[in-house]
1. Can you say which of 1, 2 returns 20.7 when Kirkwood radius over Cα pairs in Å is computed?
2. Thinking of 1, 2, which structure, once helix-only ellipticity at 222 nm (-39500 (n - 2.57) for each DSSP H run of 4 or more, over all residues; to 500) is computed, gives back -16500?
3. Compare distance in nm of label points 7 Å out along Cα→Cβ at positions 172 and 204 across structures 1, 2 and report the one with the greatest value.
4. Relative contact order in percent (Cα under 8 Å, 6 or more apart) computed as 19: which structure among 1, 2?
5. The value 3.4 for distance in nm of label points 7 Å out along Cα→Cβ at positions 164 and 196 was derived from one model only; which of 1, 2 is it?
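No value in this document is a laboratory result; all are computed from the given coordinates. Please read all numbers here as calculations on a predicted model, not as lab measurements. Cβ atoms are built from the backbone, for glycine too; each structure is taken alone.
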Structure 1
Amino acid sequence: MTAWKKITALAASALMVAGLAACGTSGSGADSSTSSDGKLEVVASINQWGSVAADLGGEHVEVTNIMNKTNVEAHDYEPTSQDVAKFHSAQVAIVNGADYDSWATKAAQDTKAELVDAAETAGIKDGDNPHVWFSAKVRSSTADAITAAYQQADPEHKDDYTKLNKDWHAKADALEAKIKEASAKTKNLPYAATESVAAYLADDLAMKDATPRGYAQASANESEPTPTDIKKFQDALKSGNIRMLVLNTQESNSTTEQIVKAAQSADVPTVELTEQMPAEYNDLLDWMGALVDQFAAAA
């Protein structure tokens, strides 16, 4: 039996035990499609999308995020039987897609939950840059897909979900206005990144990716850049061909330290960020707004 099948089997057993316990103790007659307090049970693979799900569901939903820490790498995350069980008990499941959280996609596929795949809503496929929450287009399309899933699962509150969606888009529009304003400073600004984590945000800011090709390819393939790749990166910083460095602090290592030191020596500003939403934020749009401010200040 494969590891995934073992986890799925354990999750099924956990659900069966929980179901039997509920039958023996509950006399409320609550609809099995909702939580004990009548709310839709929603599970999100990562807290970025979980925050959007909470905004769009308001008092009608109870959202559980599987991942919510910046010291965990989603690509390599191994779900527990409890994680899988959460997907099986959910009425709406939200995954990132684009092979970023394949464990979550697998867990959600064999359930009755309304499934929202964020990358898929914007036509982004496996092999493309999976960090799609940094994209304004994907945030918008995913929000609309989540609202549609809520309305399908809970038609009684359809109008409420429509109102919450409108409120969310108003906040997203304010963020778009901030991005447009910041792009007056960042347009065509050549930047380089230790990883392509924030590439979608840089695109929205009309910036120009000047990361040396060899280094970028090594990073995309999750392999070590060669000494030549590192030197070309350092030389590009020293020459002034790169005017901003974007650093994913979740993946800091001896190589990125060399790059950062070269940037400091060349007086090239560094924007530090993480792949997962930091603990000080509980809203994706707020986090993106703070990052836009950082990019504008460094430009």
Structure 2
Amino acid sequence: MPTPILYDCDPGHDDAIALVMAHRSPDIELLGVTTTCGNAELDKTTSNAIRILDFIGAGDVPVAAGCVRPLARPLVLGTADGPSGLEGSPYLPMPKRDPVPQHAVDFLAEKLAASSEPMIVVATGPLSNIGLLVLKHPEVLPKIKELIWMGGVFYRKSEIITPTEFNAFCDPEALKIVLDARVPITMVGLDVTMQVLIETPQYEELATIDTELGRLVMDWLRFYEKLHRNSMGVGGAMHDPLALALVIDPTLVRTRPAHIGVDLGGTYAFGATVADFWKERGEEDNARIAYEVDADRFFKLMFDLLRDPA
């Protein structure tokens, strides 16, 4: 049976690809999409989510708009995806429907409460919606089987201020609220996502998918690559698709438990996720961190889902 999930995101080119994978995978039942600010302002990320879902034939998947800003600070936008959050796809139709008339946090709470079994929540943006869910609807937290979050960095250089990652940097207070709530969380951070890069072999593989969707994904990736190539000298990283892929195949990554702290006051490491693997602070583990990935298997899974079914 497919795994039912709720997906919180801020599309975003890599979020867009993850949405495509979630809809097309026979192993996933996408029950709803919630949007937050991050890669762009909320109105844009919400519009982008609806545009993507409608284009891929998922117009029946409800979309609920959430937080317009981080919980405790002004919004700092991401830069990789352009002003609209989804540049490089001018022919993607504009949305023909509105989001549901319900805040994303209440939508998530309603779906979780109605589920007979705990559910997986995938989040690939700042955790503003999930943090507010913890504060407003603590009664539904036992219904979260696992929160798979694309965020954090523990070993590798990042794209904002070493050693931070954008989703953590954008709303670190929300991240701390979620970690303190003891929701089972798997953190899929830059330690593994910077190992799933779109380079020449991946572009060559994508070029064989000569469909409308394949060409659209190629356009997304060509735009998305610009920041990565100019600033870091590498192709675009499939951050969010990797997090989503763990619903389908959790063995794509290896994880280890740790207590995660968030630096809320650092001058040079603000928003950094700090892992205590050796229990030196005497605090219980509150997350599992992905530290190793099978990149070849991930790309096979991603490209198989982008191809039209035989």
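1. 1
2. Here the read-out was taken from 1.
3. Sorting by distance in nm of label points 7 Å out along Cα→Cβ at positions 172 and 204 in descending order puts 2 first.
4. It must be structure 2, since only it matches.
5. Traced to structure 1.
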